[in-house]
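For reference, the structures are reproduced in the following blocks.
Nothing in this text is a laboratory measurement; each read-out follows from the coordinates by a stated rule. Please read all numbers here as calculations on a predicted model, not as lab measurements. Cβ atoms are built from the backbone, for glycine too; each structure is taken alone.
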Structure 1
Amino acid sequence: MNDEPIRLSKLMAQRGICSRREADAYIEQGLVLVDGVVVDRLGTKVDPQARITLKPRARQQQESLVTILLNKPVGYVSAQPEPGYHPAILLITPENQFGETKKRLRRSHLRGLAVAGRLDIDSQGLLLFTQDGRLARRIIGEDRQIEKEYLVRVEGEVTTTMLNLLRHGLALDGRPLLPATIMQISPGRLRFILREGRKRQIRRMCELVGLRVIALKRVRIGAITLSNLPEGKWRFLGDDEPLIW
């Protein structure tokens, strides 16, 4: 076990208390206690086994963070685009909010909103934006194992050999892929359940076995589902909704 002192913000992120950026903000505000003592100096290193707690004001700030579900259409990019492309966050407007709810979009909801699990420009479906670094880390952190489910239409005849290779046996960029759950729903239609998110992974996997993806839609991240959210619309994640299985 490594007992070397570690930066407090890094340890907080590792434990899932918050993101490193959020940790720095809490430390600067004097809202973090290490073994019962307030630490308010950035860069402070602590014992890896230290007891870390947040003051009530920090916990209240965490509870006010929002997560937004968007059904991204084809043609929008997930994050900061190159010139000529449109970021999906432009669709998060009062006019595009879906469903009856007392919670309405405020300018503060867009502050610090970041994508947790990207979708490429040619793909549609569930895209998460969150202010909560804890949730983002669980989805896209180095130790992530969250299931992501996709419905995929392909061009080409799907064989048992292809399905077995797609499930386990392929590598991208010189690294083997984790085992995946892949089912054929009907001719030309597949269901992919992955526990990783390499760049354009499904399209590249299909190319390796001789199939071409002609449509791809993400319908689930962990326990969060797209459900009946219309294309181009968004909604807040409810306080009582499960985030991750």
Structure 2
Amino acid sequence: MGEKLNKNSRIDELKNEIDSYRPLKKELLKELCEFYRIGFTYSSNALEGNSLSESETKIVIEEGITIGGKSIREHNEALGHSEAYSALERLAKNDAITESDILKLHRLFYYRIDEKNAGKYRKSQVYITGTDYLPPSYKEIPKKMKEFIASIGELKTSLHPIVFAAKLHISIATIHPFTDGNGRTARLVMNLALIQAGYPIAIIPPILRGDYISAIKLANKGDERAFFDFISKVEYESAKDYLRLLKHYYGK
């Protein structure tokens, strides 16, 4: 993918500026962790139709308070994603991304919603609303996932880190290995790859849901360029926001 189609070279410049602030102070790291826990959880759930606002998501996660007029599932999605985010931060200390990591992230997000299927590949056909794309048969999932996992090492060495992270996302979304929670798992794995490579978390604003879904649909059909471009633009904005937070904290 040529640089004309994305902002990866500019993102790398921002990353270098971000790196100049490292190592970050412990209190700042803690603040950033909680900031992204709430922001990432809210945005990822909102993309899937969760109606909790960002402030309501914060209340549910930090205070355990039930929000009136919201479903139990919506509360559980917030709690589950927050727990998966904690695991993501621990996994980010490793170099590799394994099948076990992917299953763990799904299990932590999903076990409050459907304990039986949490962290397990689906055993039935699924259909994606709003698209004519038909995910693979459940019988093919174990093989396709093993092939995907086996390709991760080569992908990591041959692709720019942002393209690599986006590739992980679209591979999971296309295989659609779980009964539910595929999108959130794909975004968790994508951000795991970004953090491992030293990049900020890519938060997809709910307002961009239409562009995001359109890019995924094209990628499902084999044209991944629009998706890589979309994630590059999102990461560019995320990197600018991250740098602004650092400059504000350090008074620059």
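A few notes on this one:
- For 17.6, 51 (Rg and Dmax of the Cα atoms in Å, for residues 30-77 alone, calculated) the corresponding structure among 1, 2: 1
- Among 1, 2, structure where relative contact order in percent (Cα under 8 Å, 6 or more apart) as derived comes to 24: 2
- Each of the structures 1, 2 was assessed by FRET efficiency 1/(1 + (r/R0)^6) of positions 102 and 174 (r between Cβ atoms, R0 = 41 Å, to 0.05); the largest value belongs to 2.
- With helix-only ellipticity at 222 nm (-39500 (n - 2.57) for each DSSP H run of 4 or more, over all residues; to 500) derived as -5500, matching label from 1, 2: 1
- For the set 1, 2, ranking by Cα Rg over 2.2 N^0.38 Å places 1 highest.
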